[in-house]
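In what follows, structures are represented as structure tokens.
Values quoted throughout were computed directly from the atomic coordinates according to the rules given, and no laboratory measurement underlies them. As the structure is a prediction and not an experimental result, all values here were calculated from the model. Cβ atoms are built from the backbone, for glycine too; each structure is taken alone.
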Structure I
Amino acid sequence: MRNRILAVAAAVGAAVVLWVLARLLDVDLVVDQGRGPDRIGLPLAAGVAFAVSMAGWGVRAGLDRVARRSAAIWAGSAGLVLVVSLLPVLTVGASGGTRAVLAAMHLAVAAALIPVFGRSVNGTELRSTVVG
């Protein structure tokens with residue numbers, strides 16, 4: 001469990017560091033999804049990274065309870081979610097710098113979570129039976 005807590009902290013920390021770097025490099029994190037411009041502030045960046053981390057942890061814990069190959073299912077599902085999460089980054093009204101920072105945030109959060117959540121709590125793949 002300690003490793004998963006550290007992964008959540010790393011995911012949130014990565015989003016915060018990238019947000020701070022963007023501000024230091026004068027990248028204005030503003031997106032327009034058709035309702036007018038929205039600024040991506042630090043609380044939003046950190047909060048979304050935390051929420052996604054906790055959701056991922058919950059999904060993995062659920063998979064451990066119901067699936068024999070939970071690690072493989074987790075890896076495939078998490079990879080698919082990452083790809084889908086990048087689609088809006090490509091289509092949203094934003095500067096190239098903003099898009100680059102948002103893509104980097106998505107990739108950094110995924111890099112912190114996917115490998116750690118891919119292991120069971122004790123470091124090996126759990127052998128559970130399908131509930132049914």
Structure II
Amino acid sequence: MIDVDVWKGVVFILFGVLVLLAIALMGIAGFSGQRMHFPRPDIKTIKELVKRSIEKQIDLVDVADCPSPERTCAICLEELQGNEHVRQLPCQHCYHEECLVTWGASGYFGVSNTARLACPLCRKDHTIDVEV
């Protein structure tokens with residue numbers, strides 16, 4: 001008859017082999033416990049998506065019609081010219097459209113399909129939905 005200690009050793013070794021086999025199978029099947037990574041689109045694609053969304057959701061106005069007393073784009077620090085159209089955020093501050101697109105692309109969250117447009121002057125949050 002086989003001693004109890006020998007049986008314990010055999011069971012322990014078999015259990016270890018089964019655990020290692022299970023870990024190996026999980027690794028092969030892709031269950032390694034790592035977070036799923038969603039590929040981030042390139043910056044050109046993000047800018048195009050944000051630009052389309054800004055065109056639909058943020059008002060286009062003439063510089064003369066902008067109620068804000070500031071006549072300088074706080075993003076690029078250039079003067080807003082009287083003959084150009086600018087985008088007016090709900091907080092009434094105005095910016096060049098391309099500046100706002102670049103600003104919005106830097107706050108793009110691909111998983112939630114939103115872009116955070118925090119106004120550079122008053123810091124009010126204007127989150128826009130980005131249509132993919």
Structure III
Amino acid sequence: MLGMMIAASNAYLHGKNEAETAYRLITEEFVGTLKNWWDHLPKEAKAEIEASVRIDLSPGQPARDSEGQLIPNPVESLLATIRTHFCGPLESDEKKHRAALMSLRLFLDEYKWYKDVFLERVFYMPDCNRAV
């Protein structure tokens with residue numbers, strides 16, 4: 001669902017729509033659980049999402065266009081809020097990935113042991129040097 005909203009937002013924004021228009025088009029199409037969540041979200045939170053501006057990563061300051069105006073960013077803020085609410089914070093993903101990698105490492109260590117034992121047994125066979 002989030003991927004479809006990202007695709008829709010890209011289409012709206014590349015269609016020369018303003019960020020606020022794309023934001024409204026996306027929120028008007030909410031259905032089911034997402035609509036219920038949106039309807040019960042406090043007005044202050046909605047206003048904060050709608051008033052958000054793009055932040056430059058290097059200085060951490062609000063981004064400005066060539067005319068010096070703040071660049072609105074409600075679509076990305078909305079998608080980040082939805083992702084955080086329904087999927088949890090990004091830090092939890094890092095912990096999940098780290099745990100999966102550790103499990104995989106243990107599995108690969110066991111795989112190496114099984115492979116070594118298998119090859120050792122193959123080499124003990126009397127015909128191990130014979131061409132196939």
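Comparison across structures I, II, III (criterion: distance in nm of label points 7 Å out along Cα→Cβ at positions 18 and 90) gives the highest value for II. If helix-only ellipticity at 222 nm (-39500 (n - 2.57) for each DSSP H run of 4 or more, over all residues; to 500) is computed to be -13000, which of I, II, III is the source? Source structure: II.
Work out which structure the value 2.2 belongs to, where distance in nm of label points 7 Å out along Cα→Cβ at positions 50 and 74 was derived from one of I, II, III. It was calculated from structure I.
A value of 2.02 was derived for Cα Rg over 2.2 N^0.38 Å; which structure in I, II, III was it taken from? Only one of I, II, III returns 2.02 for Cα Rg over 2.2 N^0.38 Å, namely II.
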